[in-house]
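What follows is calculated from the coordinates using simple rules that are stated; it is not laboratory data. Source: prediction; values computed, not measured. Cβ atoms are built from the backbone, for glycine too; each structure is taken alone.
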Structure I
Amino acid sequence: MAVLPKSRVVDVTVTRQDNYPTITGFGTPLIVTDETPSGSVISASIRTKTYASMDEVSADWDASDEAYKAANTMLSQPVRPTRIKIGFRQTDTGDDIADELDAIAAYDNDWYQLVFTKSIRGVDADEDAAIAWTESKNKILFLGSVDPLMKDPADTTNVAAKGKGEYDRTAVFYNAVAAEYLEAAVAAYTATRNFDRPDTAYTAKFKRMRGITALNEASSVVEAITGFVPALGQNTTTGHLANVFVNIGGSLMLVEGNVLSGAFIDEIHAADWLIARTQEELIGILATNDRIPMTDPGVEILASGVRAVMNRATDAGLIAEDIDDEGNLVRSYEITPTRVTSISAAQRRNRIAPPISGLFRYAGACHYATVAFTMTF
């Protein structure tokens, strides 16, 4: 008996809409070294290598290598990155740090936190070049220092003093022990904070870093290094806006968790994530639809992508949720698409969508608290 195909009465097709952009990662720190391990696992032609454990690191590097020490600091933290990278910079070609970082990024740009081994500590030209290079990239430089002048609030020559109040993408860390890598420990911590997951917002302040020695100095020295004044906040005239590991009341912790501009590391990290995810969401919408019409409903489709990112940011804890007069939680963001008829015909003809504006309140963190008791009888 002849069996006719189902397509005579039902026509079913499946179109795979898989033209999505690559997702930007924020969880991989890079350690840059000028050392060449035995076996040439990294070199001028192989600029980076990925490691997921200290067993893998120790297979390539000796325990006396600075790259090993920095990697061990990262991978020894209670919560550690799933992977790190070690990158190679040449020092025998006459190229400066910026040229070498360009070469590393051209070979492999899939990393976010940048850490150097201590060979650049105190080398003004190298430090300045690394800071300048990072400022124009969507990355954060975690820069270590052992300069004793950082303890002097009046000094203007240490790396933090020269850059304070200016740079958003460099955080300077004073190491109490020259052999240690506080900057690597903090970079590793930030790499574990994945804003694509709920409740992952953070502040680097107050975090305990394993394997790091606390500074054994008076409050005045800590104030000179960090610029933090209790009950007032940070002040560029008081200190250098650097970070340091201290013992407060018997608890070991990092203070203050900021970059040189005075903004906080988490703010820069969150802003980079928000920009990347919004770009990816809108590219995905544009690339997986037949078209987005130049109409108010069409622009609303784009705005819905922005709202999706803002909802994820709220779930992560980045965006504040306030309480209204009725005691209900209210998300503190607004997304407002511009009406299509408010832009010029020429802009519509060129298919440039009207702008979508967004406003939100960053949740931030509490770094100081005051309590006032009144005792009555």
Structure II
Amino acid sequence: LQVVSIATGTKSIPTESACKLGNRVIDNHAEVLARRCFLRFAYSELLKVAVGDESSVFMSKGSPALECHLRPGLRFHLFSSHTPCGDASIFPKNDVPLETADEDIENGATTAKRQRLDLDSGDIYRTGAKCVPGVAQDEKRPGAGYHQLGVTRSKPGRGAVSLSMSCSDKLAKWRCCGLEGALLSHFLKGKEPLRLSSVVVAGCPYDESAMRRALHDRLSPLEDAPPLEFHYSSRVFCHSRSQVVKNSAASAVPCASSVMWWLGSDRATYVGVNGYKQGATRKNVDKPAARLPVCRRELFGQFYRLLDKFSYDTLPQTLRGYDLITYSDFKQAAKVYQERKTDFHTRLPGWTTKPPELQNFTIQEGMRPSV
């Protein structure tokens, strides 16, 4: 077992504050940042294959174009110290103290000790994520009648409007479409998605039926995807919200910054604040030094670095014969991924659409490959 990316974060930036150049990270929740760090790791492994070095993740055989597949036996797992915001966080409150409940769940407690999902009785844990327009809205009745189940939600739950979807919804998307996203999918043989094999949640209130509802049942049937396993661990992350509340007399306040790392990165950690590198000021937010390495523009730059290793004849077929210039152009050219995304939207309707101008940026000429 090897850790390839880590991130912390609880903030989301209003869509009105997004950068049209792709310089700012809008969704800074931990799950989303960890996945973006995973993309940096994946690009670094693909670059190894492109220059003839050995990758621990990808292999390329039988084609002059770079179309890779996973090494046999590799699986990806997500660990989180908190249930993802949105649908997976809606479940009955358990009267058993958290520490006892953790131990019971870890040891396979009987139904006498584990409260099953029964929305006809008792109160529930609530999510701050809001139902998106066009789907059934929360009724906000007392107790178990407060939330709608299974609907798509946006974050944050408080403050200015954001078009960023809840982490439960994004995890569902990655399950259906793959972790790789549109750009990286160009380089996968058969365009097979990189999917999670398991989700592990630790040290917080948890209900497997809610996780299964959010990440599996809403997408069913999903014939081409391997089963997704759900696990709970009583191992406690000492900096998690539940532990901070337990060990401090003061109220817990979400941290304004986020921390991220991936295997092979050139720093021990990167720290972000409000979607930029820590230390960025209003005067320099448009400069490279202010950009986090996981923002859209930097990930697009990694994509171009990969393209630069090939002649036109060795590019993947999906990147030949098209006039591709903008970030959006390259994403839309990933036809198989886009078909999978369309299928996902039929399974989970209500997905928000961001303004097209947020994806129409380009990489400066000096960074473009000559193909």
Checklist entry - Ranked by distance in nm of label points 7 Å out along Cα→Cβ at positions 78 and 166, which of I, II sits at the highest value? => result I
Checklist outcome for this item: Across I, II, distance in nm of label points 7 Å out along Cα→Cβ at positions 222 and 342 reaches its greatest value in structure I
Checklist entry - Computing relative contact order in percent (Cα under 8 Å, 6 or more apart) gives 15 for which of I, II? => result I
Next on the checklist: Quick check on the output: 64, 48, 41 is Cα extents along the principal axes in Å, derived from one of I, II. Which one produced it?
Outcome noted: II
Item to check | Test item: percent of Cα pairs over 17 Å apart, for residues 126-181 alone calculated as 37, pick one of I, II | outcome: I
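Assuming 15.4 is mean count of other Cβ atoms within 10 Å over residues 142-149 as calculated from a single structure, say which of I, II it is.
II
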Next on the checklist: Computing FRET efficiency 1/(1 + (r/R0)^6) of positions 6 and 302 (r between Cβ atoms, R0 = 35 Å, to 0.05) for each of I, II, which one ends up highest?
Outcome noted: II
Next on the checklist: One of I, II was used to compute distance in nm of label points 7 Å out along Cα→Cβ at positions 14 and 334, and the result was 4.5. Which label is that?
Outcome noted: I
